[in-house]
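Once you scroll down, you'll see the structures, which are given as structure tokens.
Each reported figure results from applying straightforward, stated rules to the coordinates on display, with no laboratory input. Computed from a predicted structure; not experimentally measured. Cβ atoms are built from the backbone, for glycine too; each structure is taken alone.
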Structure P
Amino acid sequence: MNKKRKGEAASRKLIDRLVPNENAHGAIQGIFATTHDLNPDFVEMDFLPTLFGLGAWDDRAWSSRIALEKRLASVEATSILMAAGAYQGRPRSLRVEVEPQVYAGLARLHAKIVLVVYERAVRLVVGSANLTTQGYRSNREVAAVLEATPEEPGHAALIRQAIEGLPDRLEGRLTASARKVVELALAALSEAPTDAAGSDDEVFAWGGGERPLWQKFVDAWPEGEPLRRLAVVSPFWSKDSGDGPLTRLLAALSERGGAGGEVEVTLFAEAHAAPDGAVLPELPASLAGLDLEAWGARGRIHAVDPAVSKDEVDIEGYLGKRALHAKLVLAEGDSASVAYLGSGNFSRTGWGFVDPLKANIEAGIIVRRRGSARRELEALLPAATGEPVHMGQGAPAAVAEPPGETEPAPWPAFLRALRLEPSPAAADVLELVALVDSEAVSGPWSLEIPADEPIEILAADAGGPEEQRVRIATDWFRELAVHQELRVKWWACPGGREVPLNASLAARTALPLSPSADRPGEHMLLQYYQGKLDWSDLFPERDPKGQDTAEGGEVSDPSRVDTSRIQSYQVRAFVEALRGIENDLRAAVVSEPAMRLSLAGPVSPVALARQVVDAAENGERTPVAAGFQLVELLGCVWRAKKAEVPERHREAWERETARAAERIDELLAELKARHESEFADQAAFFSYEAMVRKSQGRAA
């Protein structure tokens, strides 16, 4: 846990803790998160841009979206698991996997973690905040930001506990993308010094497994240490008339610690403004009337002060309020204190005072401190407002009864996954794969693209196969790239509801960088490599009538009209771009996806080679001139292959550069074969080709 520093109040927004240190940690390799709620606009316009360090973000600017898409295309995987009942939509990128989860009974995915793997660091955020604007910017939350690098292992052991301790019910739901990020994190953590073994005083605690969260908390309490004080902070509570979470935890802690006099219990709840101006704590009235004498305790209930202090926002007279969403339990004895901070509300399902299979999947940290270090735990308790309610004496009117939970919207739990995958018959063709729990299907169901005029792409019934595949037509793919959801209609919900579409790891490389799937032309690629265009300029936003793009899906390029047939202009522009190509390739050695994107993506030597061949076939230059260009591109890739790269990336870099060079070589061979007569008397070309190949140790 990080200690609070003086003057830190102004940066208490959790979003500020996500800003990367790229100079020290390098580029992001993978992202994995779990959350109960997810706000798609927040994830796309705030959370991800902050993680990637994209600076000022304009959600209305097409260039911002393309910049984010490029970053997402350069990481191994980005995966988010969430509670299905809270699904409101997905971020506008198929490179962000969103997997809603459904569990039996009352159990929900309620854990809130963010795991980010960098080139030279691993960061884990765990706490109470959902992936929403309120969670990361305005609520009163509690969180720990854990970090480890090979040089400074810090919390390596604690992060490893979190990853290796995934509950069975969650671990079994991890997709290939999520597993990829977990594998990257474990590989990075394996580089930590062997003496970074961690301590029993800090334990990562998952809830929802065979051993419930409350028992893990009791296990951390020192045997023989009498309990003196117990404080609980929670926005949501279960009723307790003597057999609820509070009384059961009190009894268990007292039994482990032994008798030691009266225990002081303090509950902190959300503040509710009553019509008469009074501030009441919001929690079940049964807690106000609960007499704790039988457990050797006395208690009081506080409303957490929602006011925001001036030093937090630097605005005099600021009237904004912070809703309470933090979850914290602090037990104190004479010489030791134990705290839990995380996602678990102090409820039966949150802390596991139920059948383990009915408990929520939660995530948090249990911390034990002694001596002066105990003060850092006490500092986590929030300030109170209003008059306290003394338990056992409080009338029901002394507290505000919380509103009942709303019924979640129906969800097609029979669908295990909806994702795009390469076809087994052709790797460059995508298919929609629906994985179905056939035993849960009780009637007809269908999938449709929720366009202005819905497009049904699959209809099925009970008794169908567990895996169903649909080849995606070109016009369907454009619609899917825009909507990124499918409407599922089934026997229990004829009107249907939208569910997220995802892309498998293998399909990510086939995804376009913009929904229009347009490709930049040769002239624009050369201008980019010359430094005259930014990446986002290569993918201009398409207007509804498609007037900004040329026929055939290639981005229109007005300046090309006057110069496309002037061979000297083409050669000069191409030569000026070669250094930029090599620099671009060297900058891509941060992850395998970044390598593939830079070597063979829509902005790459392979893409440029294809444009050169097309120009020759269209009569825009001679085949021999195109051949010279392809030889130069081969030389660029071969030279880049020999560049110094970090040892951990060497194998992947050599593999990906070899693949790119092989593809360009194939294009050159095909060009020479189709225009054999034009090349027949071109001794200068073959001499130059042989020289380039020899200089790179290649056969002529």
Structure Q
Amino acid sequence: MTNAPEAVFRDALTRAIESAWDLAPTEIPLTYPPNAELGDLASPVCFELARTLKRSPREIAAAIADAFRAGDGIERVEVAGAGYLNAFLDRDVFLREKLSGATAPAAPDARKIIVEHTNINPNKAAHIGHLRNAVLGDTLVRFLRRIGRDVEVQNYIDDTGVQVADLVVGFQQIRGEGLAQILERYSEEALRERGQRFDYLAWDLYAEVTQWYADDDARLTHRAACLEAMERGDNETAEIAAHVSRRMVQHHLETMDRIGARYDVLPRESDILRLDFWKHAFERLKSSSAIHLTERGKNAGCWVMDLADAEAGAGEDQKVIVRSNGTVTYVGKDIAYQMWKFGLLGKDFHYDAFDWSPRRELYSLWSTCSDGRDENPRSFGGATRVYNVIDTRQSYLQRVVQQGLRSLGHDAQADRSIHYAYEMVALTPAAVAAMFPDHPLSEEDRGRAYLEMSGRKGLGVKADDLLDTLIERARSEIAKRNPELDASEIDEMARRIAVGAVRYYMLRYTRNRVVAFDLDAALAFEGETGPYLQYSVVRARNILGKVEQAFGPESVAAGELGRDVSLAALPPGTVAEHWNLVLQFLRVDAVVAQAVETLELSTVAKHAYTLAQAFNSFYHRYRVAQEENASIRRARTAIVRLYHDGMLELLELLGIEVPTRM
């Protein structure tokens, strides 16, 4: 028996139902009893069978229980309540197999899934909100792969959008700089000499452009002219846009690499235009009457899509797809891109290896291109399901994209085009005071749960600044606790603690809740935090170290412990608490699958925290290395080993590394 307990129980119930009632159930729902005394798993399947068999659920359950045959890790099945079937697992079987690593991996599913996330406009440094997007997207990828899915990770680069155009306008109109001056004045070498970063410099220039427009609306003509030149290509303005976009993407990749986010391909919006993706989609949208040209009203001269009733009821009955000047809107290009993701466009990009530092040697990354520089990359696109990780403010535009697919007759793909929406990130007043000491906070501000980011108010938090602040705080605490460590070891520990703090903080809240980020709360070693989970693993490692020191390496080896360990050796009144830790690890894959199905990744973070709390209670209540009874010590060592290895694996699923000590 090498399957998860849920799969084992379903198989056993299927056989028992067929034996008792000559039925082959298509689905067997499972639940978890409130405590292990009532069973380890339960099923309400008899309530469903009652409709077919015209018998009471309890009568059906009794017959199934009689037909059940123990084995494959299930000790017995009992009837409970009005017709539940409760399963009691053979605890030693599952404990030993979990220790031996014999649990079967999820069955592979060759149907490709695309997850698109991060997608930062390449016009300035990444900010704190982008960290939540990348953490959610990267964690979703990890979960999908855990349950056997084939996942392709895309990071869409909007290199022809308004934000890039505004940055180009800033260089050309405010700084008076052309491509040659930009290449010379802002080379990496020149910036290093001045102690500057290109993405930080662009952050300030973009804010300057925004104010420049606000001072004189007539200046917006420069934006329109820049967008048109970028879309047309083969001119200096387009070359500047391409240069600054690529430079910014390199910075964004380095920032996201700090938190462990990885990508397979970077599709560029400019290639959608230059390879006529949009032109191809445009003709199909016109021929299917999905869009039409308006001749009067506010949208005169525009190609528009008539919106579904739900959108029209929200106050807008049309969405502009192509502006009157002939330029395509963001949502138009996104429809073409979404068609390509599903393999519906009949066209493909060219590809080029994206060369960037510092991870180029550790994993391959591809970028789309339009000049035929293919280097035999893996096949991209052509998915059966697509997750677009974009904040909730983009919900309307995502629905327009779905409607575009439906209007072309692709209803199945529209149903599998999933907007993974989430709420914004803000700062607690305490975090604002810590990161912006010169920013005035009113009494009203100090009393609020959070303060929203605002570039106009000077409350824009760059992602790297946040990470650097957390690392410095963690470094200070580590040095205080471990003065004997050398600087490089302290730096690595501080990095892991800071990244763990950020990732867990972004995951612990449900996705429809605003994250009010607080520096002290994120880094706390107590409570629901990343460092608390990391510390629990370090504590387990220390316990195993003491056992090994006293009784030798074999006393803590998972394989050796899994040979003949038995929970029956424990004092009767303590078995349930020991078993609970094992049972919670047995449920990890089911929790991950549920998180993917509901897109509520916080459930896995909560599960990890529940496990850490249970281990903390175990640690304080029971002796391990000091236990004199060898059988009891062996059973408890097995629990600690299971916790250490299982939590390392679970935290890796959350993208969190554990320091060597804390």
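A value of -16500 was derived for helix-only ellipticity at 222 nm (-39500 (n - 2.57) for each DSSP H run of 4 or more, over all residues; to 500); which structure in P, Q was it taken from?
Q
Determine which structure produced the value 4.6 for distance in nm of label points 7 Å out along Cα→Cβ at positions 178 and 618, calculated from the coordinates; the candidates are P, Q.
P
Which of P, Q yields 31, 18, 15 for semi-axes √(5λ) of the Cα gyration tensor in Å, for residues 290-425 alone, as computed?
On the way: P: 35, 23, 22; Q: 31, 18, 15.
Traced to structure Q.
From P, Q, which structure was FRET efficiency 1/(1 + (r/R0)^6) of positions 162 and 298 (r between Cβ atoms, R0 = 30 Å, to 0.05) = 0.25 calculated on?
P
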